[in-house]
Structure I
Amino acid sequence: MGIRERASWTRARLGRGGVPLDLLTAHFDRHTYAPHAHDEFTVGVTVGGAEVIAYRGGHIHSYPGSIVVLEPGEMHTGGPAASDGYAYQALYAAPALLADGTLGGPPHFREPVLHDPELAAALRAAHTDISACPDPLEAESRLPWLLTALAHRHSTARAASDTVPGAGHIARTVRDRLADELLDPPSLAALATDLGLSRYQLLRAFRTTMGVPPYAWLAQHRVARARRLLESGLRPAEVAGLVGFADQAHLTRWFRRVLGVTPAAYRNSVQDTAG
């Protein structure tokens with residue numbers, strides 16, 4: 001059996017013109033990292049095999065479903081714990097993303113390996129989706145939210161109240177701005193600053209009121225606009241750019257999620273009916 005050594009990096013941006021955030025997808029049979037440290041938090045989910053990491057003077061092990069959190073400046077290594085290697089997804093997040101104005105101090109994780117199946121699944125899903133199509137609004141809607149949830153659930157810092165006064169008004173204001181700037185939506189960080197909020201507070205107000213995060217609301221709004229353009233006879237490749245999707249593949253992904261069919265199938269169906 002051949003050695004499987006695969007690693008791919010994706011750079012996402014958190015909102016229009018926002019800070020970059022790197023995502024890594026890796027599978028190693030034999031590779032062991034040399035001792036090193038990062039300026040950011042390393043947040044990873046083990047997806048296969050087992051990894052052993054030298055950290056804080058000892059050794060920790062991770063298995064499928066484990067969340068691993070390594071703090072900035074902490075020296076560590078990483079390598080396979082067994083002959084079948086290990087696979088993981090990781091992201092590298094600035095410390096501010098784990099607090100976003102909602103904690104009483106910087107987050108600290110006494111335990112670097114965490115068991116939280118719900119959060120692990122959400123981190124994996126977001127990592128997979130954003131690595132495939134690093135849309136800035138989607139990255140900004142999903143990743144800071146999950147990282148703040150990680151800090152709230154598992155760090156020693158005390159979380160502030162999640163209640164956001166005037167959540168309905170905040171959500172409607174954000175919704176209207178996103179709809180008005182459909183082709184180049186503002187970053188959530190900029191919107192939060194305009195409203196005197198942290199990004200986490202804005203996301204919580206929007207999710208509580210609308211039931212979905214901002215990127216999902218905007219994608220559904222774009223799909224609704226796309227339907228009308230497809231009904232007028234335009235092709236999916238033309239429609240994607242007119243409603244703000246990065247390309248036809250991005251349009252198709254969301255069109256199928258919302259309506260269950262591809263844009264081409266929908267267009268053919270409504271054109272046949274019209275005929």
Structure II
Amino acid sequence: MNVAVLGGGIMGNGIAQIAATAGDDAVVRDIDDAALERARSTIETSLGRFVKKARLTVDEAEATLGRIRFTTDLEAALTDADVVIEAIPEVLDLKRSVWQTVGELAPEHALLGTNTSQLSITSIAVSLGRQAPRLVGMHFFNPPVMMRLCEVIAGTETTPEQVDRACEFGRHVGKEVVVCRKDSPGFITSRAYAILRLECIRMLEEGVASAEDIDTALKLGFNFPMGPLELGDMNGLDTFLHAVTGLAEAHGDRFRPTVGLRNMVAANRLGRKSGAGFFNYDEDGRKT
């Protein structure tokens with residue numbers, strides 16, 4: 001199977017890696033060579049970790065990397081694609097612009113999937129015109145190479161066949177699949193977890209407990225692998241603010257971001273990528 005991944009960021013390169021690990025030929029397309037070099041380096045580092053943990057042999061890791069190619073040429077990336085997964089930033093107009101072009105270039109048989117955690121699949125599919133029924137949401141989780149879940153979302157016009165194909169592909173690359181059958185902003189997971197993380201932020205701002213103790217309570221009390229506040233730092237607090245602002249517009253005040261969150265983003269306390277968020281980080285991204 002040939003898998004074209006549009007966007008080489010943390011989600012895109014991870015999706016390409018899991019496809020290649022499953023035996024598919026994958027191509028990562030991004031807008032410039034610098035972005036592609038970062039994607040390649042990230043994949044190489046990730047595969048190295050799998051080798052170190054004895055989850056892959058050296059030969060298997062090299063073979064996986066050999067099944068991934070990198071290009072800035074969108075048409076070349078799509079030429080023989082059986083599956084197209086777009087994993088660019090969560091900006092509706094940007095996704096629409098990409099899909100308008102993809103709709104003109106992608107093979108008619110290709111499965112078309114958009115990786116989004118909250119944007120309306122129906123709204124993105126508008127740019128595809130008569131091909132809108134082909135688009136399905138495929139929400140992989142960060143980082144894709146580690147997280148076991150893939151959330152498949154049906155847009156208003158998405159055909160049942162495309163939903164089934166997306167589920168099949170998700171299972172093919174080793175994921176457990178759940179289906180969100182109503183195109184509601186936030187879907188299943190982002191909607192539920194946003195509420196949880198917002199409540200943790202409110203408790204922190206109210207002085208109920210420290211960030212460390214809130215995260216420890218959630219990890220040990222509910223068997224979370226990472227606390228909600230540290231995970232927010234990892235994903236970026238600006239990204240979370242953007243997400244909950246959109247959810248508040250769709251679902252009301254229960255998703256309204258706190259003043260403290262807005263102030264942190266305004267002060268460039270964005271989490272790991274800026275060196276400070278709910279916690280502080282060194283130049284290698286380790287929590288200090």
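Each reported figure results from applying straightforward, stated rules to the coordinates on display, with no laboratory input. Quick caveat, the model's predicted, so the values are computed rather than measured. Cβ atoms are built from the backbone, for glycine too; each structure is taken alone.
Given a value of 1.7 for distance in nm of label points 7 Å out along Cα→Cβ at positions 52 and 76, point me to the structure among I, II it was derived from.
This value belongs to structure I.
Who wins on relative contact order in percent (Cα under 8 Å, 6 or more apart) among I, II, i.e. which is largest?
For this comparison of relative contact order in percent (Cα under 8 Å, 6 or more apart), the top structure is I.
Once FRET efficiency 1/(1 + (r/R0)^6) of positions 156 and 236 (r between Cβ atoms, R0 = 35 Å, to 0.05) is calculated for every structure in I, II, which label goes with the largest value?
Going through I, II one by one, FRET efficiency 1/(1 + (r/R0)^6) of positions 156 and 236 (r between Cβ atoms, R0 = 35 Å, to 0.05) peaks for structure II.
Quick check: 11.8 is what I get for mean count of other Cβ atoms within 10 Å over residues 4-11, calculated from one of I, II. Which structure matches?
This figure was derived from I.
Supply the structure label, taken from I, II, corresponding to mean count of other Cβ atoms within 10 Å over residues 12-19 with the calculated value 18.0.
I
Supply the structure label, taken from I, II, corresponding to FRET efficiency 1/(1 + (r/R0)^6) of positions 84 and 148 (r between Cβ atoms, R0 = 41 Å, to 0.05) with the calculated value 0.75.
The correct label is I.
Taking 0.8 as the value of distance in nm of label points 7 Å out along Cα→Cβ at positions 92 and 116 derived from one of the structures shown (I, II), identify that structure.
II
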